[in-house]
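These are the structures, in structure tokens.
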Structure I
Amino acid sequence: MVDYQVVAAVVHRTELMIDPGALTRMDRWLERNAARWGSWSRDRIVEAVDYWVQVLEPVAVREARAFDKSRHIGVSPQHSGLAEIFGDVRTPDALAFDQRLSELAATVCRADPRTTQQRRADALAALTAGAATMACECGSPQCPAATGDAPVGAVMIHVMAEQATVEGRSEAPGYVPGFGGISAQAVREIAKSATLRSVRHPNDAAPEPGYRPSAALADFVRCRDLTCRFPGCGRPAECADIDHTVPYPLGPTHASNLKLLCRLHHLLKTFWTGDNGWRDRQEPDGTVIWTAPTGHTYITKPGGALYFPLLATPTGELDLPQWSPAGNRGLMMPTRTRTRAQDRAYRIWLERNHNQARIATQATQAAEAAKRRALAACNDPPPF
């Protein structure tokens with residue numbers, strides 16, 4: 001039995017092989033050996049497979065260049081105001097980052113109550129702000145590191161909170177979209193150095209002229225909805241478009257006719273519509289009722305109302321004209337220029353060509369080096 005990890009590693013590392021003879025020999029070698037790799041780490045499997053790819057078809061070896069393209073950094077919400085940071089970066093950058101965290105963690109005095117690991121974690125905030133030192137938490141007013149270095153530069157994060165929380169009149173928690181609640185104390189700490197912007201409920205305001213909503217109306221819709229409003233989608237507000245439920249200009253630019261849709265579901269609503277497609281209807285409180293092509297009904301509530309109920313206060317009834325969405329417009333939808341199979345074939349061709357050029361360059365350099373050594377051996381120093 002060969003487990004998934006082995007299969008996935010083998011498929012990926014041999015993807016560039018196209019020579020029939022080399023593939024046959026690789027299959028025979030895998031048949032004899034792969035079943036014993038269940039307890040191996042992925043790195044060990046990759047090392048073994050790459051060795052035999054190098055032996056059988058050198059041009060098909062996957063270079064580190066492909067791994068380099070997969071570098072990334074991600075942030076994932078955890079619990080109680082914490083988040084996880086993960087990713088793959090280039091080794092020199094990782095080492096420099098690790099060293100810089102340790103240096104910043106050492107800028108506080110010995111009385112700081114945090115552990116080394118806690119200080120390294122907190123040093124990330126100082127590093128992000130561009131500070132040269134971090135603030136000590138020993139509590140002594142005489143501590144030279146009590147305030148840390150002044151931050152340089154600015155970072156934008158969105159924190160939602162009630163005005164009373166910011167002003168210290170309430171202990172209601174704040175909310176960071178995508179990460180959950182944070183304490184009132186944390187809200188006030190952030191507010192000390194943040195730019196504050198009020199999100200105002202439009203109440204019964206008249207529709208705005210034009211297609212694009214004002215900044216104030218867009219802020220309200222994003223805070224009210226928080227995520228894409230399509231059933232089952234959780235794409236965050238910053239990645240979403242503002243959609244007119246009843247298309248403009250038939251439907252006005254008004255909070256009761258605006259909602260968030262990620263680009264995928266915005267396209268789906270635009271092109272897969274009509275009696276045989278997706279249909280939506282919006283209530284003044286932001287509730288959206290979706291009807292699927294199967295006839296099933298799905299109701300989505302604005303996400304912001306879970307945390308700040310005032311955001312779901314009705315924004316006014318609209319006197320919308322009777323209309324019916326056009327039939328399925330799938331033929332108008334943008335099409336791919338290449339099939340997935342063609343994309344895969346092109347990637348393989350491109351990577352093999354890169355490998356072929358690298359091998360040819362290495363061979364040329366080796367030949368030139370050998371020639372220089374031969375010439376040097378013939379040119380004996382005097383006396384001749």
Structure II
Amino acid sequence: MKKTAEFIKTYKIVINLNRGVFMNKIERIAAYIEEIARGKHTMELYRKYEEDILSVEADELFTLFFNRLNQGETPDQILLYLDRLMHVFAQSLKTKEMVINPDSFIDHMIKENFEMANRLDQIKKLLASSDYTEKKVDLIERFEELLDFNVHYVKKENILFPYLEKSDERFTGVSIMWTLHDQMRKTLKNILQGLKEVEFNQKAFIIDVGRYFFQVYGLIQKEEYILYPVALKTLTTQQHDQMRKQSFEIGFAFIETPAESKKEDSILEFADWIYRSETGELTYEQLTLFVNALPVDCTLIDEHNKVRYFTRPKDRIFPRSPAIIGRDVQNCHPADSVDVVNKIIEAFRNNERDVATFWIDMRGKKLLIQYYALRNTQGEYKGTLEVSQDITDIQKLKGQRRLLQWE
């Protein structure tokens with residue numbers, strides 16, 4: 001936050017006093033983006049801003065889109081013209097070389113992109129013929145394999161994005177990329193549903209596949225031209241090491257699992273710590289084992305909307321990583337869910353509600369998701385607890401079981 005405040009302060013001084021070269025450039029590119037957003041994309045417009053376009057830097061684009069988001073534009077609205085801009089800015093961005101440490105978090109992410117592109121190339125070969133009906137079984141298998149690439153996006157959303165957001169608020173612009181993740185997930189779902197329908201609609205299938213390929217290739221470009229260069233420039237060596245370590249909890253897509261660093265036993269640091277209350281006392285180790293043994297996912301945010309804690313149950317439902325600690329809860333959700341999150345928190349804060357309950361179907365399971373307002377003895381709002389539980393097997397219970405019966 002401090003970095004951004006200093007940036008804006010410098011921006012105002014330069015613009016108001018001497019209209020320095022750097023900030024003039026930012027203003028001109030901002031004007032170019034505004035014209036593109038309004039649907040104007042002529043060669044005359046390009047020539048007018050060509051010098052700035054050909055020298056644009058990745059972190060400058062983060063600043064520009066952060067400003068547009070602050071002015072009320074939504075990620076969905078930005079995505080309507082973003083690819084047109086990327087086509088233009090790529091001329092400059094692709095000339096920048098990244099220095100990537102082998103076996104690092106960014107190195108793994110780039111290798112995953114390479115493997116994903118290889119799989120798309122294999123699918124292209126299957127699509128070479130005009131009749132896809134005979135190849136439906138093979139196509140279903142190939143596209144279902146692409147579902148495994150979701151861990152790549154989850155690592156961005158739950159590890160890389162939080163680190164960038166905490167380093168500078170300009171990087172909350174990654175919400176644009178999260179929206180693109182969700183669009184791709186929806187497109188892939190549509191492709192698989194279409195392939196599995198009895199009456200196969202080949203025309204709709206071709207449209208969805210074309211859209212999906214365009215989305216995936218476009219995102220790879222955005223990652224490798226903008227996101228990763230900024231991460232390499234902004235984050236420290238220690239932060240890159242932490243991201244690598246945390247990625248093992250989520251997994252890897254289409255690459256061999258790297259060698260994991262030796263895990264440290266954090267419990268030893270608090271071996272003498274005791275939690276005491278009217279209902280008993282627990283050592284730090286007992287308390288940690290207790291909360292992680294609960295058959296639910298729990299995440300706690302404080303009264304300032306910051307993530308403070310999450311449990312690590314054996315069978316996690318939703319991905320979490322230590323990177324989200326201290327993150328604004330609004331940034332932990334895709335843009336189209338933020339309004340609901342804010343509505344729940346405000347109802348809790350204003351003492352209008354104490355619980356919000358949802359249930360959804362996901363990956364063949366029935367999930368119960370509940371939010372509880374946390375209040376102290378004076379009734380003051382102190383935060384929100386999110387509790388998620390897989391209730392699939394609970395719904396199947398019938399009769400009674402009073403005797404021990406291990407199966």
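Summary table
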{"read-out": "Structures I, II, by relative contact order in percent (Cα under 8 Å, 6 or more apart): label with the highest value", "value": "II"}
{"read-out": "Parent structure of the calculated result -16500, given that helix-only ellipticity at 222 nm (-39500 (n - 2.57) for each DSSP H run of 4 or more, over all residues; to 500) is the read-out and I, II the choices", "value": "II"}
{"read-out": "Top of I, II by distance in nm of label points 7 Å out along Cα→Cβ at positions 75 and 363, largest first", "value": "I"}
{"read-out": "Which entry (I, II) yields the derived value 24.4, 83 for Rg and Dmax of the Cα atoms in Å", "value": "II"}
{"read-out": "If distance in nm of label points 7 Å out along Cα→Cβ at positions 243 and 275 is computed and equals 3.2, the structure in I, II", "value": "II"}
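Computed from the coordinates by the stated procedures, all read-outs in this text should not be read as laboratory data. This is a predicted model, so every value here is computed, not measured. Cβ atoms are built from the backbone, for glycine too; each structure is taken alone.
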